[in-house]
Structure 1
Amino acid sequence: MQNAFCHSEGFFARSGAPPIIDLPNCIAEISALLVAARRLEIAVLYTRHVYKEDLSDADSVTRRLFRSDSRLLARGSWDAEIIDELFPASSEIVVEKNRYDAFLHTGLENLLQQRGITSLVVCGVLTNVCVAITATAAYMRDFSIAVPSDCTAALDSDLKAAYLKSMGAFADIRPWAELCLHP
């Protein structure tokens, strides 16, 4: 939920990429989920997709696609920041990642294990990319997974629905309020 993807002046909007369907609703639902999690004192962790400015830590596809604007998601850039509406509280941890999978090349798994966390709620954009890949990677590491259906967004509603259905093979897929009220 970074400026590059979710802000009207972010990289995606500037590049002419198609809009993310239902993004305002997704942001509002994640915001409500955050309020509930914080009230219940549930640990909230963020991931932030960032690269070195020269893209030396990026995958080969990203280096090829973005070599003309290597500042995309550069660590410390405005595009790389989490949107204001969902900005982390000072006590919340932000894990930096340079792949769609939040576990790959990060200390996320160790961090979760150290805190005794065994269940994850995964949300954000895009449903079919970072959300699906991270949820799958978490499942493969034996975490219990929930993906709130109203807290993800994609480039089209059919794509979102297909990926949510696919993740249903290993994750609890329901609106966030149902997940919280009926775990």
Structure 2
Amino acid sequence: MVVLMPSAFDTGRCAVRELVEDDLAQIFDVYASDPAYLELTSGASGEPGRFDLDMLGRDFAVERAMPGRHLAGVYETTSGEPVGVLDWMEENASDGKPWLGLVLVRADRRRQGIAREVVEGLLDELRGAGADSLRAAVVVRNEPGLAFARALEFEPVVTTWKRLASEEEMLVLERRL
């Protein structure tokens, strides 16, 4: 089922909107604030964790070329300050379901409920578009990511492997809407 939904929404405290190329330099700081995440998921030239603005630009171009894929900045409504990144796809070709890709909050803004708020906002958008579930894949050794998914009532579906910075065991989870 293709779920067509807006590429922007508000949660009250945060505005989530599709990134454009001019946003990348500013949003890069969100990624750079989490070296542990980059160590787990990124790397180039044999250097785990290596991630720079050019690499973000490449990832941005690849995602823009994929129909139904959204890479959005999360901005504080009052100040317009970037506080996170949210990535999702309307329909994964492998199973026809919407998937959550990335939820990343700037390190100095964590533990304030921002990630929960924007994912709940995305879930509301998906419900409104007629979706019945949302899937996500989390690196098994990403304990904070797994704890977050479980707190949002995502349930395990299957375990798989994916090449990130290294070959990683992934847990596919699903949240029924």
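Tell me which structure, out of 1, 2, gives 48, 35, 31 once Cα extents along the principal axes in Å is calculated.
1
Work out the source of 1.00 here, i.e. which of 1, 2 gives that when FRET efficiency 1/(1 + (r/R0)^6) of positions 18 and 90 (r between Cβ atoms, R0 = 41 Å, to 0.05) is computed.
Going label by label, the one that fits is 2.
Each reported figure results from applying straightforward, stated rules to the coordinates on display, with no laboratory input. Owing to the predicted nature of the structure, the values given are computational and were not obtained by experimental measurement. Cβ atoms are built from the backbone, for glycine too; each structure is taken alone.
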